[in-house]
Structure I
Amino acid sequence: MQHQGSKYFWWIQFISWGIVALMNFVIQKGVGAPFTSAILNVCLLFFGGLFFTTLLRFYLKKRNWTVWSFSTIALNLIFITILVSIVWTFIAFFLFNLVGHKIVFSVPAFLASAIPLGMTFMVWFLFYIGYHLLWRFHSNKIENLRLETEIQKAQLGTLKSQLNPHFMFNTLNNIKALVLEDKHAARKMITHFSELLSYSLQHSEKKEVPLEEELEILHKYLELVKIQYEEKLSYRIHVQDGLEHEKIPPMILQLLAENAVKHGIAQSINGGEILIDIRKQIGLLNIRIKNTGSLKKKNTLEQTLGIGLKNIRDRLKLIYKDKASIFIKEEAPFVIVELNI
């Protein structure tokens with residue numbers, strides 16, 4: 001009801017209580033009750049039902065009942081039903097006597113009115129709660145399925161961008177050439193390359209990994225890249241002390257570095273440098289990647305830096321929702337990508 005909008009709630013209210021009141025009128029006339037008495041019963045049921053259930057809805061919304069345990073819901077159901085049936089019955093006795101239908105108060109007479117009213121109210125209460133619980137379960141199930149699908153898509157896209165064929169081809173060719181010049185260095189590069197592949201495959205399904213693991217694989221990646229660019233590429237990594245166990249999505253640093261190389265260093269004849277700074281500030285883990293280069297005007301994030309940063313942004317949204325952000329800016333002669341978690 002709530003999620004569909006107030007108009008649906010009110011339509012259901014008027015229709016359901018109208019049906020209850022009409023059924024009561026038919027029963028009253030069937031047992032020979034006076035017309036005025038039957039009409040008064042109809043009004044009590046219709047307007048009383050609208051009033052008490054609307055009041056109940058307001059109370060439940062204010063108390064955020066959806067986080068209650070089943071025992072708390074049951075206690076509220078019993079207590080509120082008893083309270084409403086008593087108040088509703090007293091109002092009925094008062095109005096009947098007010099219009100001239102003298103009713104002598106007695107426990108049997110009181111219970112004869114209070115129990116049906118309480119049962120009717122309880123049915124509405126149960127329907128309202130059951131409907132919302134069922135809708136929440138259904139929505140959560142759909143949301144979980146959607147998230148699983150999106151995560152799988154993001155993981156697939158991430159794996160494709162993490163170690164693209166071009167990078168792998170260049171790395172293997174450079175290692176092959178290095179074997180003839182420096183076998184020791186070649187073995188070292190092969191080790192780095194296999195560790196990078198292994199890390200990517202082992203952590204592709206994880207949402208988060210310790211920062212120290214990411215930094216270790218980042219060093220291996222940058223050392224591999226230096227085979228191709230040699231003196232054209234230099235890099236520095238600064239990490240604030242005490243952040244080793246901070247959690248970040250796997251391969252995020254490598255993806256950021258790869259974009260810096262592909263769209264910065266590779267585009268410059270003289271090469272350049274990559275500066276990586278990681279620190280904690282105001283409750284946020286701040287990661288800044290600066291690389292030599294420039295941004296072309298009128299280009300969007302995806303157009304300028306390719307699928308890598310788009311995948312990062314999508315993964316951040318899936319994992320952290322609105323608690324993470326990534327943006328890009330230019331501070332000549334550097335392009336800066338900043339990530340906050």
Structure II
Amino acid sequence: MVACMHATTEERINALCHRQCAFALYCLPGETEPVFCMAEDGRVEDDPIFKNGFILAAFDGKSLFIPSELTEVPEANAWPEMQRIPDHGATTRGAYTSLFQLYTGFIRTGQVRKIVLARTADEEITPAFSPYRAFRAACVANPTAFKALVHTPAYGTWLFCTPEQLITGRGDSWSTMALAGTRIPSTLPWDSKNRQEQALVTEFIRETLGPLAKELYEGPLENLRAGSIEHLCTRFIFQMPPGRMLMLLDKLPPTPAVCGSPVNEARALLQRYPDIDRSCYAGYLGPWGNGAVHLYVSLRCMQIFDDVCRLYAGGGLMPDSVEEQEWQETENKMACMRQAIRNAY
């Protein structure tokens with residue numbers, strides 16, 4: 001009976017991924033049971049105020065809100081079908097080299113201290129691929145991350161498995177983190193490049209929270225394990241009236257962790273000389289309502305098309321960055337989604 005119920009849920013979720021409707025299926029860090037969120041008519045809205053639901057914000061700042069009116073997965077045949085294919089190819093090695101040279105030139109000339117170079121990679125899939133199984137596999141393999149399978153007509157179908165907290169909490173009590181620096185887990189000290197990169201993010205978050213937070217506690221520097229890699233992490237706990245949440249969301253993302261430093265200068269360069277169409281990558285997402293907010297940065301993700309999954313990853317370039325090492329860092333970050341693909345059949 002249980003196996004049949006799960007099969008029915010899987011079939012409905014997979015069918016909804018091809019329909020003109022919006023839904024989110026997510027699992028918070030440390031929890032084992034996913035939560036389904038969908039409006040009765042499959043719509044999205046712009047404004048989450050005084051409502052319960054799920055936010056999906058793209059890197060460019062545009063956001064969608066999925067009202068939480070249905071918590072059980074409906075049949076998919078109430079909505080027309082949609083098909084999606086990539087409108088351009090994934091990042092080639094040559095294109096990455098050209099962008100690396102361009103972006104590091106911005107650093108050498110003093111226009112920015114750091115800039116994040118992102119790329120994509122495509123993995124072919126067969127009709128037997130199950131987005132629902134990929135999501136469940138990510139949940140099992142990454143219990144401390146935030147996992148979400150999100151589908152909207154505007155952005156298509158995305159799977160996220162992100163370790164980076166943007167803002168979580170309820171009432172007056174909130175927390176966030178500065179997360180930067182990436183390596184294969186090691187007992188050796190971190191190199192200066194990664195430590196300096198993480199320090200830029202920490203400084204930005206500290207300065208952003210200062211005018212909005214009543215009390216601000218900054219934790220010690222720690223290692224945060226995320227699958228087969230680890231990051232440097234500084235946690236912040238603070239007091240803030242909930243009425244300031246939208247003001248904070250206007251100032252906090254994108255942080256230097258996914259954009260660069262100074263943020264405004266790095267963002268302007270990324271707009272003028274884009275690496276990829278970032279879409280939902282490096283935005284943020286998560287549930288909002290019932291007196292709480294749980295938002296995470298949209299990392300370790302892929303967009304699911306009819307016959308291919310497009311993986312997204314990036315790395316922060318600093319003055320002493322080495323191209324081959326940065327490329328390998330993106331490969332290491334994509335391992336999470338490649339594992340989910342392998343387990344989705």
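When mean count of other Cβ atoms within 10 Å over residues 176-183 is calculated, the result is 11.5; to which of the structures I, II does this value belong?
Comparing all candidates, it corresponds to I.
If we compute distance in nm of label points 7 Å out along Cα→Cβ at positions 112 and 144 for structures I, II, which one ends up with the highest value?
By distance in nm of label points 7 Å out along Cα→Cβ at positions 112 and 144, the leading structure of I, II is I.
As an exercise: distance in nm of label points 7 Å out along Cα→Cβ at positions 40 and 320, calculated from one structure in I, II, equals 6.1. Which structure is it?
II
Given a value of 20.5 for Kirkwood radius over Cα pairs in Å, calculated from one of I, II, which structure does it belong to?
Derived from the structure labelled II.
If you work out volume of the Cα convex hull per residue in Å³, for residues 128-239 alone for I, II, which one comes out largest?
Answer by largest value of volume of the Cα convex hull per residue in Å³, for residues 128-239 alone: II.
Of the structures labelled I, II, which one yields 25 when relative contact order in percent (Cα under 8 Å, 6 or more apart) is computed from its coordinates?
Here the read-out was taken from II.
State the single structure among I, II that was used to calculate helix-only ellipticity at 222 nm (-39500 (n - 2.57) for each DSSP H run of 4 or more, over all residues; to 500), giving -23500.
Clearly, the read-out refers to I.
Bear in mind that the values in this text are calculations on the coordinates, not laboratory data. Source: prediction; values computed, not measured. Cβ atoms are built from the backbone, for glycine too; each structure is taken alone.
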